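Have a look at these structures, which come just after this line.
Readers should treat all values here as calculations from the given coordinates under stated rules, not as data from a laboratory. Note that the structure is predicted; figures quoted are calculated from it, not measured. Cβ atoms are built from the backbone, for glycine too; each structure is taken alone.
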Structure I
Amino acid sequence: MQKILFSTLVSSLLLTSVATADTNKNLSSKEVSTQSTTTAISDAKSHQVALVKEALKSLELSAKALEDLNKNKTDEAKKDIELALGKLEAILVAKDTPKLLPIETQMVIKNFIGTADDVKKAEAEVKTLLNLNKVQEAGELLSSLQSEIDVNIVSLPLASYPDALKLASKYLIDGNPEKAKAILKVALSTFAQEEQIVPIPLINSMELVAIASKIAKEDKEQALKHLTMASDKLNKAEALGYISKSTTTYKILHEMITNTEKEIKGPNKAEKLFHELAEKLKEFKAKILSTKETNKAE
């Protein structure tokens, strides 16, 4: 499920610039940047992973079974566990059954609106505050240095949850409700959590490059402005610490933008350069070190 979510969300955001470039030709660089952020947020919302209703209902029934046991209603607890397992039957017998069943999803937008220089100034201020032992103020300022779309998914681990219900049922049949309660408590408090992070400055840079490629022939001056801001956005992403597993580096991306700018100023046959730059940006963003998978016990 995690891989499916990642490809659905990120692939969608990677295509955002391609889909909107034709409609944003007449916008200024700042307007393009703002519009691409708004579009990416909207797109991320529309592609949030669907919660598995059967998993949610199964959890409700398991919680009810635990409540039944706390009230010494053993027979009711047995029925609820059977129903909880029944809710998962269709999933368990299906082909390519996912290992994780999403039960909760949340999206958070964090958008530091400053430039790369503003980031550096803030970092310097953080160091000053720490030297003055103003740790809380430093922490608050440091936490503001993020520009990203965060998608958090809490999932039910299918590898362990059904077995836990079966074991709880066995304990009840064997006349050991206390062990059944202990198993249910663990099953109802152990989840897998995944966090997806999509850096907003990279989305902005991709959109600016996409539109610059569309208008380079008809509006050379505006195309160059777009590329300048695209480079600025890369500086911001780097200053904020977004790192990619790609062999492409920020330095390489800046060099490609510079070469494209030179071509626009000269013969202006930059189509191939634009294509190569766009592809490198996509690949770089797709490999951002942003996926965190943890086991969550509550």
Structure II
Amino acid sequence: FDISTTTETMSFFAGKSVIITGSSNGIGRGTAKLFAAQGARVTITGRNAEALKVTKTECLSAGAKEADILEIVADVGDELAPSMIVQKTVDKFGGLDVLVNNAGAFLMDPEDGKLCIDTPITLFDQMMRVNLRAVVLFTQAAVPHLEKTKGAIVNVSSVAGFPFATQKAIYYAMTKAGLDQCTVQTAADLIKKGIRVNSVNPGIIETDIWAKLGLSDDQVKKTLDMWGTDLMQIPIGRYGTPEDIGKLILFLADRTRSEFIIGQRIVIDGGTLLMNTLLCSFAQNM
């Protein structure tokens, strides 16, 4: 996918103001580059200042102007961070058109043999604060500005929030299920103000989340390659990229292309949820 700027690609978001939380890496960084390539004025935010600089550099390489990228180093889990980030964005760019609630925490207890429910409650609190509470606070802060522009909110959830068990990720799955309900409830409310709310629910994506779980580079590569080549796990035959998710986010953020899509949780997983792995395993061994 070529994100170089052209007259055609610049037209969709030229002059639009966008906030992308958790944009110092992964899906957030990939999405920021795509918005930048299409002429948007982008606020990028994350806890890691050095990683955020890399995102900014890649946005500039994609065609953004220096004045059109706002860097804010912040932890969205902090109570005052959401309102501060929204206000700084409005002060610099004069308004807000799109909010992408992408920042997320995925924490696991590494001790083998423990039941999921024995995972320390402190991990639940940390993930709930970032994965759900921050989304609510960002939404509250953004609504007055998005109402003026008839803007859009795109929440980045996960297939883990769907109604089946996700091994060793009990609290993460709970927060994403909560986020899906947040999408539905706010969509029903905010469309009255002309604001569209939708969610993207990715499957297996190549991001640094795996390294943050303590896997070595070699383990990450082996794991992703295993999933990517197992057609019973991912029928398309590869794992996803941040740009795969970013392209869907841009589609949902653009009213001219997706105005009639409201309150949806859109799965983007290469076909994973199509498969009944138990029956597939049975068929393979017949």
Structure III
Amino acid sequence: MAKNLAKDAGKEAIEALGWWQTHRFLIYRRLCQISIMACFMLGPTLGILKGNLSSSLLLDTIPLSDPLIVLQTLATGHIPEMTTFIGVAIVVVFYAVLAPRVFCAWVCPLNMVTDLAAWMRRKLNLKASYRWPSSLRYWLIPVILIGSAISGTTLWAWVDPVATLHRGLVFGMGAGWILIVLVFLLDLVLVEHGWCGHLCPLGATYGVIGSKSTLRITATNREACTKCMDCFYVCPEPEILKQPLKEGDRRVMSQECISCGRCIEVCPTKVFEFKPRGAQQIQVSTKSPSITK
């Protein structure tokens, strides 16, 4: 079967499986992101979630801390309170056990902005003007830590668009909209999946944390692959899908997977599914299709 056009990604799945099956994880993710934002907004009233994504208190009892912020704080030479260490331990254990980069697809409010940019890029058939190495985000982490040590401040907090958008939605955006628009234009015009796939150091941090996590997207039914390429079109990290669709391990083992489930939704032949990492692997066929982007 010939590959589909990028702007038509998911169309076959809608015809074969229906609209809900083709968008269910997307809807779940939006509900999750909006619900978390609502909990922060209503924090002073309901007391469910107080603070922000950098540091918060759940039910007035459970501390939650951003691992990258804590690392920057330590780099400045300051020692956080014990509750901060407890908060970061809870966050690290949660994301280390669950699935790769769950924060990025299910919690981060900026994901809605970058998803919109990716959707518009496909519909308008825009081509990337530049190509950046995906490893750039990992190099940003030591740069940020060194900068924090030199400046004596949590340097990234000043320019982090994730924190800016979250603070803006809860407390008022002001000039912060400029930074969010720049991220949107970066993804739309300059670099395909530029922010989430190449630049975001917080996503890289959660990628490292979740590298051994339990739940994995798995090409259980890869023999049914028709090479339509729809999964590659919608995936923020398309390179990670190549190996599971070839011979060998069917699981997406890359820590760069954001566990969004879009590849599962848009596949009309149900090639992919979420599966526990320790689940018994299906016998690999030597006739699996060769997939190239």
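Out of I, II, III, which structure matches 4.1 when distance in nm of label points 7 Å out along Cα→Cβ at positions 83 and 115 is calculated? The structure behind it is II. In this comparison of I, II, III, the computed figure 18 for relative contact order in percent (Cα under 8 Å, 6 or more apart) is attributed to II.
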